[in-house]
Structure P
C-alpha cells in the first residue's frame, strides 16, 4: 500500500510540475526556447508510459501520462507550427 501511495504522489508531482510550462506556452504560443526534438522524444516517451500503464492497469501511470500527453501534444503542435512559420530550430 505504501508504494501505491508513492506512485500516486509521484504521478501528481511530475504532472503538476509540467503544467506551468504548458500553460505559459499555450497562453503566449512562444516556443522559441523549446527544442522540437526534445519535445518530440518526450511526447513519444509519455505515450509509451501511457500504453505501459494501461497494460499493467495502473491508474496513477495512466492518469498522469494521459494529462501530460495532452499538454505535451499541444506544445509540440505549437512548436511544429512555429518551426514551419518562423523557421525556429
Structure Q
C-alpha cells in the first residue's frame, strides 16, 4: 500500500520536473542568469508589440481622417497632427 503511494509521488515529482527545479535552486547564478535573459526577452517583446499596435492605430486613424467624418474627423486629424509633430521634434530630456 505504501509502495503504491511512493510510486505515485515519484511519478508526480518526475512529471513536475522537481529535480530540475531543485538543481536550479542550488545554482543561484544560473537562476539569476535565466531570469535576466527571460526579462530581457520579455522587455523586447513588450516593446515590439507596443510598436506594432501603436503603428496600426496611427494608420487606422490616418485612414479615418481621409474619410472626412464630420464629428470624428476633426478630433482624429488633431490627434494625428500631434503624433506626427512629436515624431519630428527632437527632444533631449537628459
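Can you tell which of P, Q yields 43, 25, 6 when Cα extents along the principal axes in Å, for residues 15-54 alone is derived from it? The correct label is Q. Comparing volume of the Cα convex hull per residue in Å³ across structures P, Q, the highest value is found for Q. Given a computed value of 1.3 for distance in nm of label points 7 Å out along Cα→Cβ at positions 7 and 63, which structure among P, Q does it belong to? For distance in nm of label points 7 Å out along Cα→Cβ at positions 7 and 63, the value 1.3 is produced by structure P.
Coordinate-derived values only; no laboratory data. Remember, it's a predicted structure, so these values are computed and weren't measured experimentally. Cβ atoms are built from the backbone, for glycine too; each structure is taken alone.
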